[in-house]
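So, here come the structures, one by one.
Every number in this text was worked out from the coordinates using simple rules, so none of it is lab data. Just so we're clear, the structure is a prediction, and the values are computed from it rather than from any experiment. Cβ atoms are built from the backbone, for glycine too; each structure is taken alone.
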Structure P
């Protein structure tokens, strides 16, 4: 099978269709919710995405004037609609963001959680991916503590500062009593969370999962940390909308962003039985680690290619069945170059013929929520038959020479799509979506 790594090479090719022996239940997506820097809610996100609208602006959450990088992809939404303002001081921003996106996803799926029986609520789990989780909350609590403002420090600064509290808050809000977990694997966090939800349902452990990704890393300490690593662009404070420029030769770093994208995953038979609208099928998942370096990727690109190949094998598809790739595309020199190389390894001659686009060009880098954001963008592209553009490609890079759908979107039918993610710590994860 093409890309199945059966011969030890990402480029091994065959036309034979196979189905993963692990597959027992088909898994479908029946609901989606979006909180994006370029659009709050599915409709607004869809309009902005297909139009190629940037959501990158100057930072408003705090005074960033003393920072080298003063721009970010902030989400503009009313937290009070989803979380009691009196309790908000006790939780991280990721909590109301996750609840807002989850509320939309559940409503789109037609799941009325208020009317569910306890037995029904026990049949739904929660799995979220987040890179930093409550890191911005902890940063603020420490700042208050060090400033001597002890009375302003939250009583719940310890439990609310832990990663697991995020899924607990979501489970408690909707009363879901299935598994409640958080995956934190850096930028692949939500890709891995969706892969986990996929596995739980297809192996019959639970019939439905509320799954997705959320991150809110826009805080002074976090941005200073990224600046020290020299991985954020310092060049575009004067023109924020042009700052995130994946695959353009003049790219010089990413733009930090926040966001939440949530989905309802269900066993196909369950979804059909209740007459749910099916958005797409989750068909494959693959994950690898280069075991190489805490922040750098290996130049060869073999392990990202192998993760994609594993996802394709899991889905039982060949190279010529991949109609679209949603790219990780961070806008760093190293990442974009190696991701391009990995796709050439796994797709072979099909790489140059397969359209691909990078959502981060429009919204910046939402860290652990990246994978979920890419899945949401892919679902929109699949439904509308239109590819979102990679904006801000202004100068050709000889090492990044694939079809990134530059500048403007285009009509294109998608039957199968790959969503790719790469993370610190040499982690690589990919998902395959199938149109139903």
Structure Q
């Protein structure tokens, strides 16, 4: 019996997952327990829950898998700061000491975090570190109902990779093609999230929600699309992109975009948080959504060309853009499309645990072609009516039971 714990943390959306003999026993985000949204903390409570659900201890685990390779990420930071020289000195002075003091010693951080979960024998712990986008790919393909499939992962940035095209078959995944930092669909979308006054890494859904209020047929929107594709992003036929870094500040700065250049380009200043939304904000939102959809569809066409598969699995933060997903499905590039609901970094914990089971330990994978292995995504803690009632009474909250609502409805 193989017991694999997956962990994602130290960036955002910390989470844990446990797989026992290929079955996903539990998977949850740390914020569910601590109420600290998008927390990057080591997922102590999530791991406790996973171990309780599986009825195993840390010493009984066969492997603990972290969702990315920290040294590759550190390499990216060093090379990026070197490439931009003195332009990134402020950001360099802020971030590099953190990496040197903490994240370069990630194994120690993990060992220390596990001590907060329960006592354990360090000699029995096997730590594995797959690449970030492999964790994303595993989170979607290994939970899909497909025996073989194209795999498309798109996010901000992981180690070096920002998007990948892969192919999964049985218990194996091969990443065939990658787009690398600083050119990133996710970071492009996040830059517009920032410019339109929302919080990066959490407000992208607000930007997506703003899209329907834009007018795709207006001259202003068409002008915005033309300016985005002329000045900010060069879209290649295979879906790869090139971002003009003179307009962006995420590589070495402390902000996503260069406000003054964007104001000159689009004709209005960056919206401050909580300021009123105007029609030009809505039109810019629908413009970047339109550009994002074009890129995603081109990437999917390239994935089809490379793999020849009739199936597609998607993951990564951009795969949470349900509007783009709907447009992609309507294109009928693939016969079947599966998108894991845990597409973001929290899902990396699930992908990591599945990598340990299928790739590291080379276990066989059995699928029926119809059902995914997430079982409706009911993998978090559940609570009885009695527990909920006791909690509401303890906190002196007003509540009405579903049973009473049903009776009233009848």
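Could you figure out which one of P, Q the value -1.03 for log10 I(q)/I(0) by the Debye sum over Cα atoms at q = 0.12 Å⁻¹ was computed from? Let's see the in-between values first.
Numbers: P: -0.92; Q: -1.03.
That value comes from structure Q.
Rank structures P, Q by distance in nm of label points 7 Å out along Cα→Cβ at positions 111 and 327 and report only the one at the top, that is, the highest.
Working: P: 3.4; Q: 4.9.
Largest calculated value belongs to Q.
Consider the structures P, Q: one of them gives -9000 for helix-only ellipticity at 222 nm (-39500 (n - 2.57) for each DSSP H run of 4 or more, over all residues; to 500) as calculated from the coordinates. Say which.
Numbers: P: -9000; Q: -12000.
Among P, Q, the structure yielding -9000 for helix-only ellipticity at 222 nm (-39500 (n - 2.57) for each DSSP H run of 4 or more, over all residues; to 500) is P.
So distance in nm of label points 7 Å out along Cα→Cβ at positions 159 and 359, computed for just one structure, reads 0.9; which one of P, Q is that?
On the way: P: 3.2; Q: 0.9.
Computing distance in nm of label points 7 Å out along Cα→Cβ at positions 159 and 359 on every structure in P, Q gives 0.9 only for Q.
Taking 11.2 as the value of Kirkwood radius over Cα pairs in Å, for residues 175-214 alone derived from one of the structures shown (P, Q), identify that structure. Could you put the intermediate results ahead of the total?
Working: P: 10.6; Q: 11.2.
Value 11.2 for Kirkwood radius over Cα pairs in Å, for residues 175-214 alone corresponds to Q out of P, Q.
Taking distance in nm of label points 7 Å out along Cα→Cβ at positions 135 and 367 as the criterion, which structure among P, Q has the greatest value?
Values: P: 0.4; Q: 2.2.
With respect to distance in nm of label points 7 Å out along Cα→Cβ at positions 135 and 367, the highest-scoring structure among P, Q is Q.
Using mean count of other Cβ atoms within 10 Å over residues 151-158, single out the structure from P, Q with the greatest value. Spell out each step's value before the answer.
Details: P: 13.0; Q: 28.6.
By mean count of other Cβ atoms within 10 Å over residues 151-158, the leading structure of P, Q is Q.
One of P, Q was used to compute Rg and Dmax of the Cα atoms in Å, for residues 31-118 alone, and the answer was 15.6, 53. Which one was it? Kindly include the intermediate steps, with their values, before the conclusion.
Numbers: P: 15.6, 53; Q: 16.7, 53.
Going label by label, the one that fits is P.
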